[in-house]
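Chemist: Listed below are the structures to be examined.
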Structure 1
Amino acid sequence: MIRSAQPADLDAIAALHTRARATYYRGRIPQEVYGGAAELARTREGWSLAVARAGAEGGVLCAERDGELTGVAAFRTADGETTLTQLHVDPGHWRRGTGAALHAACLDAWRRAGVRRVRLEVYEHNLRAQAFYATHGWLPDPDGAQAGSHRTLWLAVGEPSGE
């Protein structure tokens, strides 16, 4: 089930985010950058701000299975540009359709809001995520733009179904 995130979800979201990040950061950057109590608190605060955003400014969606949070996605629109800021699936739930369901729910929200183009930044060493995004139609920035160790991808969002 995909649903909007609630403030009561913040601890579970932050913990899931931390587990997911550890899979692609481990061995590449220092553990304190993505783990530990201080980073978990910072992560929770960031998610708190995202959950509090109003509809036109963005949203946070949770994937849930049998009452357990299995994935989370966040997006934000600012200055006329929509960005998929986060999409994480708990590593214990990979390859079960959770990411695809979250992605589809984001697409639905973007279409309803009239968004036609979305950007994201993906960690250059996160090849699993890059393959996922390529499968879902995301393309590398035509100018080769990178933000530090992250690659920029773009997605053209189609018209809503039935219109």
Structure 2
Amino acid sequence: MARLLLPMSMLSLLSIGAIFGFFYAWVCSTMWGLDATDPRTAIAAMQAMNTSVRNAVFFPAFFLTPIILAATAFIAARQSRNKSAVHFGLAAILYIVGALLVTATVNVPMNEALAEVAVPTDIGSAREIWQDYSASWQVWNLLRTILSGVCLILTGLAIYFLNSESA
């Protein structure tokens, strides 16, 4: 099990980094781009993106990250790397609560509701639908982004503490 700690630590860093980057990209480019376009186009594009994100590439980063973090915490604890174990474990818990559950209880239901919307031909109606959706969705995505960023920092600290803790 001693040989697993370093690769699992790197996998933890990679997986939480990937999901943080995914959420961050929505914050700083995707949603701003959609907000700047015709709201009819924004609605249709968001519907298409929400459908396409459920894929085999997204699955490991989104769903396996807390499992990887928890497994790394377990391995670190078994090696008496307690500071590291705590940080990996906190990252796993915070990710579950702050990203996975927020996504499942807020963002996904919003996405499913938007999927049911027929894109209006009237730009005023489309603008109202898009503005209501986008503003709220972005608040919740910002929360996921910030908390995933905190998880990334916790993971980095866990790896840093590996050097200061004796095996």
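No lab work stands behind these numbers, since they all come straight from the coordinates. The shown structure was predicted, so the numbers you read here are calculated from the model rather than taken from an experiment. Cβ atoms are built from the backbone, for glycine too; each structure is taken alone.
Chemist: Give the label, chosen from 1, 2, of the structure having the highest value of Rg/Rh (Cα atoms, Kirkwood Rh).
Modeler: Top value of Rg/Rh (Cα atoms, Kirkwood Rh), among 1, 2, belongs to structure 2.
Chemist: Suppose you compute distance in nm of label points 7 Å out along Cα→Cβ at positions 50 and 106 for every structure in 1, 2: which one lands on 0.9?
Modeler: Clearly, the read-out refers to 1.
Chemist: Supply the structure label, taken from 1, 2, corresponding to distance in nm of label points 7 Å out along Cα→Cβ at positions 18 and 66 with the calculated value 1.8.
Modeler: Source structure: 2.
Chemist: Can you tell which of 1, 2 yields -23500 when helix-only ellipticity at 222 nm (-39500 (n - 2.57) for each DSSP H run of 4 or more, over all residues; to 500) is derived from it?
Modeler: Attributed to the structure labelled 2.
Chemist: Who wins on mean count of other Cβ atoms within 10 Å over residues 74-81 among 1, 2, i.e. which is largest?
Modeler: Once mean count of other Cβ atoms within 10 Å over residues 74-81 is tallied for 1, 2, the winner is 2.
Chemist: Compute relative contact order in percent (Cα under 8 Å, 6 or more apart) for each of 1, 2 and report the one that scores greatest.
Modeler: 2
Chemist: Right, here's the next one. Where does the value 4.1 come from, among 1, 2, when distance in nm of label points 7 Å out along Cα→Cβ at positions 58 and 82 is the thing being computed?
Modeler: Checking each candidate, the match is 2.
Chemist: Now a separate question. If we compute distance in nm of label points 7 Å out along Cα→Cβ at positions 10 and 122 for structures 1, 2, which one ends up with the highest value?
Modeler: Across 1, 2, distance in nm of label points 7 Å out along Cα→Cβ at positions 10 and 122 peaks for 2.
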